[in-house]
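Below: a set of structures, written as structure tokens.
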Structure I
Amino acid sequence: MSASVLFDTPGPKARFRNLVYSVVGSIGLAALIAWVCYRLYDKGQFAGELWDIFNYAGIRENILDALMSTLKVFALAGLFSLVFAVLLCVARLSDHKPVRWVAVVFIDLFRSIPLLITIFALWVGILGHMTPMWALVLGLTIYNGCVQAEVLRAGVNSVPKGQVEAAYALGLRKTQVTASVLFPQAVRAMLPSIISQLVVTLKDTSLGYIILYPELLYSARLIANNTPVGGVYPTVQTVIVFGAIYISLCLALAWLAKFVEQRGSRSKAGIVPAGAKELEEAAAPAAPEAKGPDGTAPPSK
């Protein structure tokens, strides 16, 4: 579809106005960046000695411990949310109306409630005393499990109906059809979306600082607010270091999603459909077996 179908081709005046808007916007953005940099420089945030705090063994150990805490919560929440998503998806697709409606209400409810409220409610004891780590894990599991359940349901609905009918024709029960036909193809089709949601789970671990869980953002806040150098707090340096850690983790998961997607595309591309000649040969009746004069098959050479 050409661009002229979507919108009118701009004339000379429109192109001139667009050019003026672009130049003015670029100048304004550059001025804003320059003003922010000047303010940071005026506050001493660009001083080189502010980076020295990251040479201390205690600071490095604190960052490493925070990274391990973040990865631990992410691993637990990611695993539990996937298992929970499978259970919710099965209930969502159930033939029993009460089970299906309970799953629908649960999914819609916890997808509507902000994740921070769920985590905070678990931490203050809505289900009894709970440590910050498990409040964070359970909150992430509930929310992301609901989202992943809808992703899996979309994958199940994308499976051609003919495959399900063929499975039932072979005498498989619904449990066998779901486990052997529907879910494997649904996971394969929706794997990039599943991994993308895992990236969201990783970033949402930063909400743990609200409930005093010592993850990366909590550690960054402690370092930025409690390690002044010459009366200047290393705010910019801390943001850069911890931002680089978050970006590296998210890029690793994004690379994994891209790798899995390319792997799946290569697998599908390797399946070559049969041509007309192959189909004719498969449909042709087998040639009659040659027999000797006495009616028996000749001996093999």
Structure II
Amino acid sequence: MSDRSPFETDMLTLNRFVMERGRRVKGATGELTQLLNSMLTAIKAISTAVRKAGLAHMYGIAGSVNVTGDEQKKLDVLSNSLVINMLQSSYSTCVLVSEENKDAIITPKERRGKYVVCFDPLDGSSNIDCLASIGTIFAIYKKTSEDEPSEKDALQPGRNIVAAGYALYGSATLVALSTGQGVDLFMLDPALGEFILVDKDVKIKKKGKIYSINEGYAKYFDPALTEYLQKKKFPEEGTSPYGARYVGSMVADVHRTLVYGGIFLYPANQKSPKGKLRLLYECNPIAFIMEQAGGMATTGWRQCWM
């Protein structure tokens, strides 16, 4: 009979985890901890909204289009507002960049801090109405100049990321977080209202069995990519083919890749020669997380986030 109690008496919450990490950093002010805690509050609120969306009549479009041309869903608008309000009330940000806003959001002077946050408040929102997994993505940078805050402060290379993470709203709500010392996974305990550490220093498998790409655009792919995919699907005799899995929510597809191994692709093609994923709040943070987990991220020509 196991002596293990069903109740953990020394839980490592995300809040505690971040505070303990911060105490080890020379000159730390606690500002990043404040920022991450505010981001987590927004994620908890979004998680609740996602769970209640059907009952609260939050499915469907909001009747507007965001800066990248995507039709905004009601939950997009709500999630964006939650993240902006929580981050500005943390007194640790100066510039916010959101997928849902045309211009950078400058934090009011009386609430300003030293961090810049780029985020996608609700990734994969086209999947909301069919209850597929969706997520939130964010990247945090330090402001590098003494000038008045502006959108230029967000135009930093990915190697300047201080912390990045994503939340996955699936069968449970999970946060993957990296502060540059590996990737740690935290799951929301709805009874406690706290994120609890469930997997520390996660490493992606060296070899996977899954590839993830929208093959509906296959006729527009670069020939080199088509050849690569053919080799994965029809390998040499004696080796197993890769299986295809594609949700259409970047967070869901990336998290599966992190857990099971394999490769996630969203390449440029003849219809979208510059690609469709956005560097600041999709490619950079996800590339940072995957490389911290021992994987790699590439444009196909060079490292993605440098």
Structure III
Amino acid sequence: MKPDPSTLIATLGGQPQVVTFTLDLLLAQGEQIQDVVIVYLASSPRYYQAARLLAGEFAGDKYKQRAIHFRSVPVQWGDKKLEEARTRSEVEAVRATFFHLFSNLKAQGQRLHLSVTGGRRIMSLLALSTAMHHFTTEDQVWHLYTPDAIAEKARDGAMLHVPPEEEVHLISVPLVPWGSYLPGLRPILGTSVQEIRAQGLQDSLERDRCRQVWEKLTARQQDVLAQLANGRTRQHAAQHLAIAITTLDSHKTEIFRHCQFVWQDEGAKIDIPFLRERFKPFLLGLGVV
């Protein structure tokens, strides 16, 4: 009995042959691949070149005379293509890309093959963790083993296909599909950090960061932070605290300075909306707001 039609999703860096080697091996196993989707970061011209080389292999939605549709999915962050995944917000953008891709394909009833050999390591890690939410026992994760000599010959797409006798082969990567075994967990597993914050919840790292800032502030600066985090405007906060708005702004500058230091690895924009998003759950926990 033939396997059901399926989709190959692959993380991509500068080595397009990783995708074609994987696809060739899956087709040789009898898999009925109908779609190939590559996910990549737009950080290097090599990545664009790799994507273009791959697209050329699927001209007219044909791959070696088989009907296979190809598409590329650059990771988006807002309205721009993401170049790197260094900060928490950028990592969340990568996770969200995989989350929506897997979710949409599974909603269409697709069987999925995930190749995690190409691209940045953070891409593979996030693809794996997100696959746990959506994959079923019918889906599969693969790593491609390529001998060093072949890898060198094929570097940068110089060789997109290898003869069957070469020692290139696929390794099945074990994955526990928690979303399939425990479907009630799916809404929780798929919740982003931003959604958690919007629900008034907070992870331990965020609590620790908020506490670091809070404990550095004077009593008056804490009052100002509490007012702004609770949604008051600068004018209303100043009136409520019976201080001049220039005094409030002076306290706000110090609050921002401490936040910039504590959240410097995230590269977040420090402003009043940031204070509301990050500090309101923390202050609710303290009973301050």
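What the table below lists for this structure:
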item	result
Structure responsible for 70, with percent of Cα pairs over 25 Å apart calculated and labels I, II, III on offer	I
Structure with the greatest value (metric mean count of other Cβ atoms within 10 Å over residues 141-148, set I, II, III)	I
Origin of the derived value -15500 (helix-only ellipticity at 222 nm (-39500 (n - 2.57) for each DSSP H run of 4 or more, over all residues; to 500); candidates I, II, III)	III
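Here, each number is a calculation from the coordinates, and none is a lab measurement. Given the structure is predicted, the values throughout are model-derived calculations rather than measurements. Cβ atoms are built from the backbone, for glycine too; each structure is taken alone.
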